[in-house]
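These are the structures, in structure tokens.
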Structure P
Amino acid sequence: MLRRILRNPNLEGNAIQYLIIPDIHGQADKLHDLLAHLGWKKGASGWSSEHPEQEIVFLGDFIDRGLNNAKVISTVRDLIDSGKAHAVMGNHELNAIHFHTQHPETGQPLRAHSDKNLRQHASFLDEFSVGGADAAEAISWMRSLPLYKEFEGFRVVHACWSEPAIAKLAKISSRGVLSEDQFIAAANEKDALFSLAETVTKGPEVALPEGFSFSDKDGTERRDVRVKWWSDRAKYWSDIAMSVPEPEKLPGSEIPAEIMQATYPKNAKPVFFGHYWLTGTPVMQSENALCLDYSAGKDGPLLAYRFDDTTTNEIKITNVLSAS
């Protein structure tokens, strides 16, 4: 299933072949090993590929967890700046922007410097100190990343392609790129932008029926569940809820129609995303939705997907690639 990439003899003329790479989380060695395995190398004139028709698409979450945030950012930026790659923002970039940005009125950081947030952001802070010039420059680059991106034959987003959320973002942003004022608004839970940014970078949450709650893995009681937005065949709450330690304690009732109506349409373009820290053998989430994050930020492999057929809406699991 995981195989070395080969030139596709069916590509014609100037057709582009895309390599879609998910969450790297500061694991520069995994990124460079994957790029080398896929025929990419860096020379005196910059990055080049054995396959000149290739471009790379990154799915965000470049930072935190691993120990080489700066090296990952440098590699990704080099590829983008040379016109050989594209990228979308992950929730870790959004969190970092808010962590390192002060509210213009209160002077307080948009994301609290709490013990929990400091632990989550620790590996980045080891290389980029708060208030330092390097951090400011890196955060400035992160601000330039769009929240979603659409190509001729497919779409990419970090966590969730919600058609209503994307449509709203398309109207108010510059092709998914937020302005400085919009980033400030997106840190305010009472602002509509907060919900939009949270949905596409972290995934949608919905309220459980009244009277129901569950304890998450940390023992925190929750009345909202994160849902499998790609799952249009779910019937009960246990079918669609994610990260619930004891799903049998969820409501036994059927999922409300409005939740199912918001799942990803079967006739939509293929969509690729990361974020969910999956493990094991890669599988399809649905016939036109594929998560590529298999926990490279910890001990899992960094994967890539080769997309070179813009004539069909078919995702092929055999096009999932790794360096191993």
Structure Q
Amino acid sequence: MIKGHGDDAYQYPLIKTDFSSNICRRTDNQQALKAHLASHLDLIDHYPEPEAWSLERLIAIHHGIDPECVIATNGATDAIYLVAQAFASMPCRHYPPTFSEYADASRLYGMPDASRLCGMPEGDVLHWLCTPNNPTGLVVTIDEIMEKWRQGGLLVLDQSYEDYTDLPMLSPKEAIRMGRIIQLHSMTKTYGVPGLRIGYITTERSLADRLRSVLRPWSMNVLAIEAGCFLIEHEISAMPDNPSRSLRAMPDLQEARLLRQRLLAIEGLIVAPTDTNFMLCELRQGTAAQLKDALARRHGILIRDASNFPGLSPRHFRIASQSPQENARLITLLSSWLAP
């Protein structure tokens, strides 16, 4: 799906506040990163590494795993398509509502839909799991992952939003030790740099070798590689004893919980539970498209029309918590729009 994702402010010229993107804007590293990249612009005079080995080595140190178990990608979405290409002959299952690119990548590479194949053993199936899930924001618990893993088959765990929750996540080291798990990660999300497109895969070596067999050369540009190395080195040096960071130490989750409580008080609005900074909402009347257009054109506020997620209706939309002031303004406008 090329169009229909969030952060589509290009369609509206006067957007001031973007609730449609799930990205948490981390400001602690932004200025330092921009200054670093500005001082390394001469890198564009040369080809990047055919595979981003320098970044993969740092990611491996970050997680305490073998570099051969890491594949850097042009964002987590690129990793999704890489998995679908490498395992194109394997029947797969999706669990809607979830990120649309799993289904799109599966169709592109002709992966059979296991739900349409009678008597398909679970041991022969590739399972696409998103945790925390987009658009619901719910975490697939480690117990649920273990139960699915025991059934056999190959688990693809898209953990792009793993740093946007305070619930336990399966670590790369644990997943590699278990086997039959491919984890997708997003530095785009972790560090709030969506324009750079930096993702990576962690998995056992045999599966990594299969994925590398279809990896395209120069899939990451030099500035993305340099940025990824800088961000990880900066974080490891800042927190040498515990390099892993998440929103546990940030106000975003607390603010999101306050936002959800205030949304629940609005008549005519259903707000689903969430474990992250973003949440799925449903209008009792009207459509998300109408609401999105009104908020964008009249007030410069952008939300995510979620009606194109399989399993959702034209009434569904998704928002991600912003600053307390911006959240308060959204509450006021939604209350007014939904007033009898």
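Values quoted throughout were computed directly from the atomic coordinates according to the rules given, and no laboratory measurement underlies them. What you see is a predicted model; the values in this text were computed from it and never measured.
If helix-only ellipticity at 222 nm (-39500 (n - 2.57) for each DSSP H run of 4 or more, over all residues; to 500) is computed to be -11000, which of P, Q is the source?
It was calculated from structure Q.
Here Cα extents along the principal axes in Å, for residues 89-184 alone has been calculated and equals 38, 27, 18, so which of P, Q was it run on? Of the structures listed, the value fits Q.
Which structure, out of P, Q, was volume of the Cα convex hull per residue in Å³, for residues 105-256 alone derived from, given a value of 148? Traced to structure Q.
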